[in-house]
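What follows draws every value from the coordinates through simple rules; no lab data is involved. What you are looking at is a predicted structure, and each value in this text was computed from that prediction instead of being measured. Cβ atoms are built from the backbone, for glycine too; each structure is taken alone.
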Structure P
Amino acid sequence: MSVQEAIQTLEEERFKFSLHLKKKRLKPRMLAPVIGKSESYVRQLLSGAATGDAAKEHLNTLFKFTDYNGDGWL
C-alpha cells in the first residue's frame, strides 16, 4: 500500500466512525468519561491528531464501548 493509499484509507475510516457515532447520537463530551480524558482529546482522537500507543488504546476502548468494528484503523 502506498502512502497515499494509507492516508485515504485512514480518512475513510475516520469518516465511517464519525457516521457510526452520529447514528448512535454520541458526542465527544459523552465519550470523554469512557476513557477518562477531555472532550478536546476525544476530538483529537477522532480527527487523527492524537498519535502513539495511548491513542491506539483509547480508540480501541471507544470502539468497544460503541460496538464499532473498523478494519482500517489499528
Structure Q
Amino acid sequence: MHLPVEVDPPFGVHQRVKRIQGRSSRLLRQALRWYRPRLPSLWTHRSFVCTVGGVPLEIVQQAIGQPTHV
C-alpha cells in the first residue's frame, strides 16, 4: 500500500503510521465483523517510510503508479 502523507516533523512519522494503522484496523474490523475471528492482527509491526523532500506531489504519484523492478 502506498500512502503519500505530509507529516509535521515534531509529531514523528512513526506516530502517524501507528495512527493510520490503528484507525484503519478499527474501521475495517467494525465493517467486517464476520471476518474478525479469522484475522487476529490486520497490520504487521513493520513499515517502510521514504521522504521525498521538495519533489512535487504529481511526480511522487507518477513514480508510485509506475514502479520499476530492480
Q) Of structures P, Q, which gives 2.1 when distance in nm of label points 7 Å out along Cα→Cβ at positions 11 and 43 is computed from the coordinates? A) P
Q. To which of P, Q does the computed value 2.4 (distance in nm of label points 7 Å out along Cα→Cβ at positions 27 and 59) belong?
A. P
Q.
Ranked on Kirkwood radius over Cα pairs in Å, which label among P, Q comes first with the largest value?
A. Q
**Q.** Structure (P, Q) behind the derived value 0.15 of FRET efficiency 1/(1 + (r/R0)^6) of positions 35 and 51 (r between Cβ atoms, R0 = 25 Å, to 0.05)
**A.** Q
Q: Using the calculated result -13000 for helix-only ellipticity at 222 nm (-39500 (n - 2.57) for each DSSP H run of 4 or more, over all residues; to 500), pick out the matching structure from P, Q.
A: Q
